[in-house]
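Q: Have a look at these structures, which come just after this line.
What follows draws every value from the coordinates through simple rules; no lab data is involved. Computed from a predicted model, the values in this text were never measured in an experiment. Cβ atoms are built from the backbone, for glycine too; each structure is taken alone.
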Structure P
Amino acid sequence: MIAIIDYKAGNTESLLSACRELGIEAKLTNDVKIVALCNAIIIPGVGAFKTAIENLKAVGLFDILKNIDKPILGICLGMQILFERSYEGEETEGLGFIKGEIIKIPVNARLPHIGWNNLNIGEDVYFVHSYMANTASEYIVSYAGYSGVRIPAIVKYKNVTGFQFHPEKSGKYGLRLLEEWYCGIEG
C-alpha cells in the first residue's frame, strides 16, 4: 500500500483518482502507524514551503519522514520539501533527502510558471510553481525550460523521487510516470 501524506497542503483528490485509475492501492493518511506500515510514500503539495513543513510537524510526521527509509515520491511542493532548505519567505529546513535548496525562479517572466510545458525528454507536463530546486546535475533526471531557465522537473536520489509538475494532471504521460514509479518500487 502507498501512503499519500495528508498534511493539508496537497492536491489529494486528483492524485487518489489517478492511483485508482492505475490500480494502485493508496490511502490518504497522516497516521504515523499507517505510514510506518506502508510500502512507499507520496508527498503531494500545493502552497508555501514553510506552511507545508509546519503542517508536517503539527501532525507528527516531519521527524518520521525525515528518518524513514522507504521509496518516496514528492509532487510539486512535495518535491521541494525533499530538499535541504527553502528560501521561500524565510529560510526553512526541508526533509534533506536531496542536497540543494529551493529558490525563486530567477526570471523576469510571469510567475507562477503555470500550465503545460515540455520536458527535455519531449513530453508535456503540467506545472504550477514560482520556486524551483537549485541542485547538482547528478540529481536531475529531466528539466523544463522557462524563459531561459532550466527548471529541474524530475529529480532522483536513491529511493527518493520528485516531480516538480503534477503527474496526476499531466494526461497519459503523467499517469505513465506514476505507474513507472510504482512498478519500480514493487519490483
Structure Q
Amino acid sequence: MKNKVDMEIELLDGVQADLQGSTLTLKGAKGEVKRNFRNTLINLKIEDNKIKLSSNKLTKREKKLAGTIKAHINNMIRGATEGHIYKLKVCSSHFPMNVSINNNKLTVKNFFGEKHPRIVELKSGADVKLNGSEIVIESTSKEIAGQIASSIEQLTRITNKDRRIFQDGIFIIEKDGKKIE
C-alpha cells in the first residue's frame, strides 16, 4: 500500500520555474508570478521540467492540500503564459456616471447624483484600462485581478433600494474568460 501523496505538474514550453525555500517563481511570456507555499506537510521539488508535490502522509487533509497547491500552480502557469483578464461593465440609467483612472485610483463621480466621488485604491501588479463603458483588468496573478475586480464592484454596491429598478453600478461581466450571465 502506498503511504504518500505524489503529484506532478508539467511546465509548458517557455515557462521557467525557480524554487527558493518555499517561494515558487514562474517566468513566462506575460511576466513573472511569485507565490509562497509555507507548508510543512507538502514538499515541492523542480525536476526535469516538472514541479513535483509530495507528502509522507496519506490523509484526507494532505490530499486536499496537495490538490489546492496544484490548482494554484496551474493558475500561476496560466498567468505567466497567457495572463488573467477580468471585465467589468459600467451601467448607469438614472444619472450619468463618470469613471476615471488616475494614479492607481479609480474614481466614480455622480453615482446616483452623489456630490462626493467614490474612490478605490488599485493594487499594484495589475493593468487596469477603461474602454468606454468597460473596465478591463489584466494581471499575471489571478488573485490580484480578482481582488481588484471585486473591490471595484463593491464600490458601487447599493442597499435599501430595489435592485430591479435601480440597476446602476459597475458589475463583473467576465471572470478570467468565463462569461457571467
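Q: For which of P, Q does distance in nm of label points 7 Å out along Cα→Cβ at positions 81 and 97, calculated from the coordinates, equal 3.6? Don't jump to the answer; show the numbers that get you there.
A: Numbers: P: 1.2; Q: 3.6.
Considering all the candidates, the number was obtained from Q.
Q: From which structure (P, Q) was volume of the Cα convex hull per residue in Å³ calculated, if the value obtained is 163? Write down the numbers at each step before the final one.
A: On the way: P: 104; Q: 163.
The read-out was computed on structure Q.
Q: Here's a follow-up. Given structures P, Q, which gives the highest value for mean count of other Cβ atoms within 10 Å over residues 113-120?
A: Details: P: 14.9; Q: 11.8.
Largest calculated value belongs to P.
Q: Quick check on the output: 1.8 is distance in nm of label points 7 Å out along Cα→Cβ at positions 9 and 41, derived from one of P, Q. Which one produced it? Please list the in-between numbers first.
A: Numbers: P: 1.3; Q: 1.8.
Here the read-out was taken from Q.
Q: Separate question: With distance in nm of label points 7 Å out along Cα→Cβ at positions 49 and 137 derived from the coordinates and found to be 2.3, which of P, Q does the value describe?
A: Numbers: P: 2.3; Q: 3.4.
It was calculated from structure P.
Q: Taking Rg/Rh (Cα atoms, Kirkwood Rh), for residues 57-128 alone as the criterion, which structure among P, Q has the greatest value? Intermediate results must be reported in sequence, preceding the final value.
A: Working: P: 1.02; Q: 1.24.
Going through P, Q one by one, Rg/Rh (Cα atoms, Kirkwood Rh), for residues 57-128 alone peaks for structure Q.
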